[in-house]
Each structure stands twice: as C-alpha cells, then as structure tokens.
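Every read-out reported here was derived from the displayed coordinates using simple, explicitly stated rules and does not represent laboratory data. Every value quoted in this text rests on a predicted model; they were computed, and no experiment measured them. Cβ atoms are built from the backbone, for glycine too; each structure is taken alone.
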Structure I
Amino acid sequence: MILLLSLCSCAEKAIEVDLLIINGTVYDGRTAMPEGTSVAIKKDKIVYIGQKSPAQFKALKTIDALGLIVAPGFIDPHTHSDRELVEPGQAHNQPFLFQGITTVVVGNDGSSFFPASKFVAQYESQGIGTNVALLAGHGTIRQQVMGKSDRKATPTEIVEMQKLVQEEMDAGAIGISTGLFYAPGSYASTQEVIELAKTASKNNGIYDTHLRDESSYTVGLIPAIEEVIEIGKQAELPVHISHIKCLGVDVWHQSDTIVSLIEKARKSGIQLTANQYPYDASATGLKAAVVPRWAESGGKDSLFIRYNDQQQKAAILEETKQNIVRRGGPDKLLIVKADDSLIVGKTLLEVSALYKLTPQESVYKILESGYVRIASFNMNKKDIHNFMQQSWVVTGSDGNTGHPRKYGSFPRKYYKYVQQDSIIDILFFINNSTSRTAEIFKIRNRGRLVEGYYADVIVFDPKIFRDKADYTDAFQYSEGLKYSIINGYVSIDKGVYNNKLNGTVLVRKKM
C-alpha cells in the first residue's frame, strides 16, 4: 500500500510541458550549465531548467541533444533583413535562421522603413520567421523633412525631426540609428544628432551608429569615435557602434587607441558598446564607398549633372581615385551585386580593363546601370582580433546581399575564431551573441535560458557548425544547426526548416 501511494505521488508530480530538451551541453547565456541539465518549454516560455530527470516530465515532444550544444537563440544587432521580411515569400528569414539567429534588429545605418507603424502591422499580420526589433533611421527621418540636401538643419526642422522620432518610438522603435558616413546622414551636424538622440533617450531608447568615418575619408576614425562618445554624454543614452573596424591602411593598428578611448568613456559612465562581423572585407554600395559626398548631394541625378560638368569632373575623379586607394586599391574592390551580370564577381581593376577606362572613370560607368554593391578587402587581422576580444563587442552580421556575412557570420565566428584560431572561447562567443546583446538593446526576457524567459533556443552540432558562404558564392546556408525554437515553437527541426513563421515584433512597449 505504501509503495502504491508513493508511485501515485510521483505520477502526480509529472510536469506537463510542450517541449523537453535533454542530454545536451547547455549554455544559459551567462554560464555553462552542469551536465545533465534539461530545458522544458510550455507555450512560449521556458518553465524549467535544471537537473530533474526526464522521467519527471510529460512532454509532447522530446529532443535528445546528446553530443549537441543547447544555447539561447542568437540576437543579431545589425541586419538589413527588413528588405526580406516585407516580402511574404522571403519573410522566413532563413539566411539568419540557419545561423542560429532568432532575433534580428533592423533599421540600421540611419535607414529604416517609414513609417514604423505600417511595417509593424504588416509583420504581425503576415508572419515572420524570426523576431524583429526596429530602429528609427535618422537618415530616413531627415529625408522626410529636408530631402537629400547638403546643409545644416534649422531649429524648426530639428523640431519636426524630433516629432517624427517620437512617432516612430510610439510605434515601437527601440531607438534611433544613424549612418553618418552616408548621405543624407553625413550632412548632419553632431548637434542635430544629439537633439534627435535626446528624444530617443526620453523614451528609454538607444543610439546605434555607423560612424561618420571608419577610415580617413573626412574627420578620421578617432574623431568619429569621439563624436559617438559626445553624443552619448550629451543625450544621456546608451550608444552602440555598428560593425566596429579599422577600415583601410590609413587607420590600421588604431584598435589599441580606440579600445583605450572606449574603456575610458565606459568608466566615466557612458554606456558605450559595439558589434563586429567576423570578416576582413567590408561591403557597401559602390557610390557610398568611393564617390565624394558633396558630389552626390541631391541624389543620383545631381551627381551625374556635376560629373558631366567639365569644371567639376576633374575634382570628382581625383577624390574618387583617393577613395579607391583608401579602400585598398581597385584590385581589392569586388563587385558582388549589379544589374549588369557581366561585371559581378569581377574587381574594379578587371572591370576598368574591360571598359578600357581608368578605375575612377569606370565607377561612373558602372553607376549609370543602377545600384551596385562591392566587397572591399581592407581590414587587418590584428585589429579584428583585438576588437573581438573586448567584453563590450558583440557579434553582428550587417547581413546584406552579396557578402557572405548575411549567411555565415555567427557560425563563422564560432568555427574560425573559437574552434580553429582560439581567439575567444565558446562561453565568450555564446554570451556575446545572446545575453549581452539583449542587455545592450534592452530586449527583456530573451537572450538567456532562464525560467520565465521566452523560449528562443537553438541546438547545434559543435563538430560541424560552420559557415559555407564565401565570396564566390555568398548565398549558401550555414550548416550544423539542428533545432531552432522561437517563442516556444520549432522552426528548424533536425536541420530542416519546417515553413513555420514563429517570430514576433519586439516593439518597445512589449520588450
């Protein structure tokens, strides 16, 4: 009788869950968990993580993760995946999903879809493959008020832009982004940016920036870092540098100086952090990379009016030549996207030979055909490693068409810099791809495997988790991800995407 009562008591204590993950090597986003840790999920939350026996659960689905790593889903702080999320046929976001990414941030580099309310509604009604958090783009907002003109904003225009920032924050944006290297953001003064950042600050938002200069184009790399620090100080909000790097031979080996500068700012109380993609080649539009900003004021039509004016053409070509040198030379600029398929996969040097023009003249012939993207091989290994090892630098992809980082950033960082080169260890990699990013972007109850947190969980094979995309074929999914669970529901099952759109919009008021 006593034995029977005991068995009944045990049966009553069985915990009913939707999903149970057992036998894996578990990292909770802060620490490595003891061997034998189980993770239980019910609906969209983690309801248990610990040492209870699997026999104590009644699960609808059990994942045996023997030999696999269980971790929080990765959070990508810098993507351009909104360009896919708005397309129903691409809203699955598989290039990011197969990297283990469960949440993406969009609206970076000062460019966002406007108004945010429209796209929040679309994502929620249509469904999306990953969670998404939105930034309000300063360049987008500036263009709404001032167009593409190269001039300072008036006090009245700043007030108008502040109103738009507030509207975007009310619609759910988590902060403001700038692309101070790009037009029209490059035309803005530091004070203009501070005034708009103050609006984000009042709403508990953050400031994310593409630096005004990552090289020696205008103000220089170090002054651009100092500008970010000043914005954080004056606007009193957390500031985050996107894809931190020393771009071009003019600024190689400045990472030590930058690290010291940032550490000093952090000690003074400024919440300053950064993200980094694990590649030695950057990528951007050809026009943004080498065309003088003053020449493109007003847009592409204005650029070619100036270019066809013989009095201005020589100056434009000379500055373009200098910018090509900053990027490492025409042999270091690889065309990765263009309407003319004949030039895709060729360097600017090869294209100039094809056109029988100088490299700088070839730039404008190429741009006549439409938007063109390039990858430029212009970073130094020492700087890459130095930034990667900082506790305040998290993983990001800057995922965009034509560069392998869109399909491979997170697995590449693990495979190359953890497994092969031992630049960082696995715990550092996981923490700075999950919980640390959630803290920086104020994403609550995600980024860790903790009871009560949303169940964004990945399971990957540590032996084969790696990138496959490269510069010859940038569109290959990464391999080694076995399971992706988003908001408690499986999206990748045994390495196969199951066509489920389990993501949600992380609007500010729900975060």
Structure II
Amino acid sequence: MFNKRSKLRNIILSSSAGVAEQLVFYITSFAYRTVFIFILSQNYLGINGLFTNVLQIFSLAELGIGSVITYKLYSPIKENNVQKCAEYLYFYKYVYMLIAGIVLLLSICFYPFLFDVIKDTSEVPGDVDLRYLYWIFVAQNVVSYLFVYWQAMLLADQKGYMLSSLNMISNVAQNLLKIFVLWLYQDYTITITVGIMLSALYNIVLSKYIIGKYSEVAERMNDGLSRSEKLGVIKDTMALMCHKVGYVVANATDSLILSKYIGISTLGVYSNYAMLMMALDSFMNKIFGSFVSTIGNMSIGTDPSYIYQKYRELLFLNLWVASLAGICYYILVNPFIMLWIGETYLLDITVVMLLSTHIFLNSSRIINSSFINANGLFVKDKPRPLIEAGLNLVFSIYLVQKIGLPGVFLGTIFSTVLTVGWRDALILYRNVFHRPVIEYYIYYLKWFMLSLVVGEGTMLLCSLVPISVIGLIIRTVICLLLVNVVYYFIFRNNVYWKYLQIVFNRIRRK
C-alpha cells in the first residue's frame, strides 16, 4: 500500500507532475482571466482578490496542523505502521471539523466590517452583492476543511504526483466551465458561484478517491492518539502556527492594504501581476517543495554531513532558478501585460523591481523551508514569524501612506530581510548541519549581488528590442539564454553544478 520507490524516482515523479499541474492550471486560468477582463472590468478582479485574501487570513485557524500531521506520518509510513497512520488521521479529521467551525465563526465576526476594508465603495460594480459573494466564498472555505485531511496521506507517502494529476484534471474542467458560463451569462456572481460549487464538489470526490487508495488505513480509523501524542501534535502545531501567521500576513494582507489605502481599481491592476507572481511561486514550490517528504524520510537516522551535502546541492539549484525567475519577471512582465490587456493595466517599473526582488527573496528560501519542515525544526523558531508579521504590517501601512503603492511591497521586503532572511539558515546550520552559518550568508549575498548585476545587464540588452509579440519572444529567449549562459560559465567548475550534471544524466537515462 505504501510507496516503495527510490528517493530519486519519487522526486522526479512529484516534481514533474507538480510542474505539469501548474502549467495546465495557469494556462487555463490565464484563458479564464483573459475572457474575464474583456467581458467585465478590473474592479471585479479587485473584489475577487480582496475576498480571496480575507479568507486566506481566516485560514490561520488551521494553525498549520496539516504540515505537522504530514511530518508525523513520515515515520509510521516508513515503518509500515498502518495502525499509527489511522490514529493520526482519526485525530486530524476531528480537529479539522473544529477548524471548520472556527473559520465560520471568524467569518461571522468579520462580516459587520466588510465595507470598512474598501476605500471607495462606489468602485464596486452595481450588479455585485458583496454580502452574497462573501458568504459563498466562506461556504467554499468551510467545506474544504471537512474533506482535506486525507491529502496528508498522499503527501507523506511521497505520492504528491497523484494529487497533482487529479488537480490538473479538475483545474481544466473548472476553468473551461467557468469560461463557458461567463461567456453565456456575462455575470460575475453566477460565474463565481459555479466555480465555488465545482471546487467544493472536487474536494468531496478527491477525499473518496484517496480513501479507496488507503482502505486499510480507513478501516482502522476508529481510535485516536494517546494523550501524550495529542499533546505532541498540539505543541508542534502551536510552533508552526507562528510560521503560518508570518506567511499569511506577509502574503495575504497586501490586497487588504491596497483596498483600504489605494482602492479596488488599483488592486484589480495589481492582481494580474500577483497572478503571475503566484504562478512562479507555485512552480518553484512544486519543483522544490515536493522534496519535503523525501527529505523527511532521508533525515531519519542519516549522517549530518550527508544531509548537508544534499542540502548544498539543492540550495545551489534553488538559488539559480530563483535568480532566473526574478530576472525574467523584472524584464518580461510589463511587455507581456501591455500586449495582453493594454497599457492601462501597467504598473510602474519601480513597483515591478520591488515585486521581482520579493520573488527572489521568497523563492530562494524554499529549500531552507523544506529542510526545516522535514526535520520538524519549526518548533525552534516560534517568535520570528510573529515579529515578521508585525514588522510587515507596520512598514507596509506606514510606507503606503508616505510613498503610495511601492510602499506596500517595500514594507514586505524590509520585514523579510530583517527576520526570515537570516533566521531560517541559522536554525538549519545550528541544529542539523552543525556548521558556522556565516558561510551561508556570504554565499547568499554573492548570489543576490550577481542577480542584480546580471538582471540589469539583461534589461539593458532587452530594452533595445521593440515591444511586440515577436519582440516579447526575443526578449524571453535573451533572458533564458543570457542568464543561464552567464551562470554556466561562472559555475561550470563548481562541485554542486558537476553533481547536478550527474543527476540530470541519470534522469535522462531513466
């Protein structure tokens, strides 16, 4: 029943399926958004982004227990302990029923303040009932918690590729149907309602499918954990909750601040940039985040020097791809949006530069986060995310009132650099690798400076190419070729690059 494939094969399957899932998702989402923009307006996009981020904040009620349960399942799966897996999932099920209730309660409490987070309610289209939309978004959120817990089994068992494949099919069906409904009725409320109903239905069907795959576990889900084991889960969950607060405040409050201080029209413009940022972030997390379960299994009873070697190999690849992603976004996003939906949807290049920096800072720490979560080290770093969250809110609210739109993103960057930018590595080097962390800081700073230099040089070259469809293709080719060729010549004798070449050759032979 449990996964017995090699670590390399699990990584290849999970990463490739995850990338395919994201490609399909964003191609169909892009098609849906294009139809959406040309039939409706940017204010509808702002409303969508606002509700999505409000409910993401309410998801803090989940406290990160999903990641804790996944982490706790690594050992019983490796030991083929079906009973212990069943006990964790039994506990997980009832905790999530409680969470669904808490999310509903938070949603009820926030409802009276719904209009207070919108700067100018006259920007809300006349055919939109904000109250109705709010409650159907809430319903989707609450229902998802009642069926999501079984996904932990697939992830802990290194079968994330199965989840990605099913998500891919669902995403195609949902987006195509939403496009049809939008084209047929040209009504925002009907389209959103249909999309939310489909999402809820998929969560129900998916849970039934996974139960069929792990029927032996499902049959034994009649008893929970011991009191000491429950306390262990709760202790780890409270530590991870702090991390989740930091992540949500850093990533989900930008839309609220923009709506409150700038307006939902600008929020609608920013939502297109945010969609492309999330696409890059999702690709990176699918590629590198899929390593977590493999890292978790590898870390059990393994020599720290071997773990450090694997970490440095993955970190090298992570920084290379993060640098490439940030540079490509910086150079290509404005020409792309101009050709896609027009000049009125463009943001200033200063804002684009800040967003690109945020992409690099966020995506370059995926491997660090993967090793921290896989080794259960989130318990070592409880106060940091809360400090990050507080700094982000203070900086962003202060700066948006002083310098406008760039202030929101500058505040996020400041809070990241002052907290997680140095803390993640310190936790890993102290507790897993037992090495001086200064070597990481120097290495990371070199990569950041290299990215700035290569990014500006590539921008100068690309600015000579006129903005057109052909021009965008040429700029894309220049970005991909120039950045990778420069990095190849700089790192061609690097030990980690040589190792990656060996891995790539093994993958090709498979």
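Per-structure values
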{"quantity": "Top of I, II by mean count of other Cβ atoms within 10 Å over residues 85-92, largest first", "calculated": "II"}
{"quantity": "Among I, II, structure where helix-only ellipticity at 222 nm (-39500 (n - 2.57) for each DSSP H run of 4 or more, over all residues; to 500) as derived comes to -27500", "calculated": "II"}
{"quantity": "Ranking I, II by distance in nm of label points 7 Å out along Cα→Cβ at positions 45 and 437, the structure that comes out highest", "calculated": "II"}
